[in-house]
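*Asks:* What follows is a set of structures to go through.
Coordinate-derived values only; no laboratory data. Quantities reported herein were computed from a predicted structural model and do not represent experimental measurements. Cβ atoms are built from the backbone, for glycine too; each structure is taken alone.
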Structure P
Amino acid sequence: MPGYYKTSQVMNSLTGVEAIQMQEFNSKLDDVLNQFFVDTATFALERWEKELGIPVNNSKPAAFRRSVIKSKLRGSGTVTVNLIKNVSESYSNGEVDVIENNPNYSFTVKFVGTLGIPPNLEDLKNAIEEIKPAHLVALFQFIYNTHNTLAQFTHNQLSQYTHDQLREEVI
């Protein structure tokens with residue numbers, strides 16, 4: 001714009017309003033773009049679920065719903081240890097080991113990156129049940145705090161925690 005508009009109150013008011021509108025437009029555009037990615041989707045989670053044939057449950061937290069979606073996206077193709085590992089890690093948000101036990105027709109999903117039971121374990125069990133061969137049994141193994149881990153604290157220090165917290169949380 002010409003330099004003499006810098007002192008015009010009318011032009012300053014118009015450009016100020018335009019700047020606000022452009023910021024809102026850019027923000028909404030970014031929000032729409034976020035819907036194309038599972039990790040950042042919000043209002044499009046329902047669309048993702050319908051597209052993948054997942055029952056829609058808006059009462060579940062968005063993080064749980066994203067885990068189910070990511071699992072479904074990862075869980076196609078030939079079932080391998082890596083596939084089960086990828087699906088399991090999408091639910092636990094931590095590291096998982098898959099231990100095969102072929103003579104007993106089973107495998108164990110061992111959660112090594114998180115303490116305790118993941119909050120959406122039922123969704124994970126359902127996802128693994130859907131992708132694993134029918135003749136295999138899926139077992140789950142969790143890591144808890146042990147006596148040796150807690151022995152460094154006094155009884156008084158530990159008395160502020162519940163038994164579940166002592167077993168499943170980093171103290």
Structure Q
Amino acid sequence: MKKILAVGASSSRNSINKQLATYAASLFQDATVEVLDLNDYEMPIYSIDKEKENGIPQLAIDFYNKITDTDLLVVSMAEHNGGYSSAFKNIFDWTSRYNNGVFQEKPMLLMATSPGARGGSSVLDIAKNRFPRNGANVVATFSLPSFNDNFSKDNGIINEDLKSQLLAIVNGIDR
């Protein structure tokens with residue numbers, strides 16, 4: 001049985017990216033899914049001075065180990081001012097100091113969504129280009145535009161074309 005780690009790269013308790021990552025992970029057959037909450041990995045803002053004084057926080061090592069113990073990463077990036085959320089960026093920074101290959105060559109479905117029509121495409125492009133330098137094996141990407149119009153908590157993606165696109169991606173990965 002495949003182990004999937006679903007990550008919504010936002011610290012919002014009602015994160016739409018966490019909802020999308022959880023939904024997408026649930027579409028895989030014969031898999032167990034663990035949904036990661038970034039709030040469980042809150043650390044001081046990264047600085048070289050803090051690292052020298054206190055070392056790398058155990059939470060960064062714990063985050064890295066969560067990735068070690070999974071077969072597939074389903075990550076949906078929140079877009080804050082066109083880039084990563086500060087909560088995700090801080091975890092990423094600390095974890096990369098523990099091991100620069102943060103994502104450990106694990107296959108990754110990389111996604112983004114937002115309330116707007118671009119669906120987090122700016123942060124998705126940034127992550128798609130950056131993450132491979134930190135050990136990501138990005139096997140597919142998906143953007144869900146206009147989250148509030150295209151997603152339902154009860155039914156997932158309700159736009160049939162977008163749902164079909166994501167299902168094709170999942171089926172391609174799940175082979």
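*Asks:* From which structure (P, Q) was relative contact order in percent (Cα under 8 Å, 6 or more apart) calculated, if the value obtained is 14?
*Replies:* Comparing all candidates, it corresponds to P.
*Asks:* Here helix-only ellipticity at 222 nm (-39500 (n - 2.57) for each DSSP H run of 4 or more, over all residues; to 500) was calculated and came to -11500; which of the structures P, Q was it taken from? Display every interim value, and only then the final one.
*Replies:* Values: P: -14500; Q: -11500.
Value -11500 for helix-only ellipticity at 222 nm (-39500 (n - 2.57) for each DSSP H run of 4 or more, over all residues; to 500) corresponds to Q out of P, Q.
*Asks:* Given a computed value of 0.9 for distance in nm of label points 7 Å out along Cα→Cβ at positions 43 and 59, which structure among P, Q does it belong to? Could the numbers behind the result be given before it?
*Replies:* Details: P: 2.4; Q: 0.9.
Of the structures listed, the value fits Q.
*Asks:* Quick check for you: by Kirkwood radius over Cα pairs in Å, which of P, Q is greatest?
*Replies:* Comparing P, Q, the top value of Kirkwood radius over Cα pairs in Å belongs to P.
*Asks:* May I pose another question? Can you spot which of P, Q the value 0.95 was calculated from, given it is FRET efficiency 1/(1 + (r/R0)^6) of positions 51 and 123 (r between Cβ atoms, R0 = 30 Å, to 0.05)? The partial results should precede the final answer.
*Replies:* On the way: P: 0.95; Q: 0.70.
It traces back to P.
*Asks:* Suppose distance in nm of label points 7 Å out along Cα→Cβ at positions 35 and 139 works out to 4.6; of P, Q, which structure was it derived from?
*Replies:* Working: P: 4.6; Q: 2.2.
That value comes from structure P.
*Asks:* A further question on this structure: Looking just at distance in nm of label points 7 Å out along Cα→Cβ at positions 67 and 163, which of the labels P, Q belongs to the structure with the highest value? Spell out each step's value before the answer.
*Replies:* Working: P: 2.4; Q: 3.3.
Result for distance in nm of label points 7 Å out along Cα→Cβ at positions 67 and 163 over P, Q: largest is Q.
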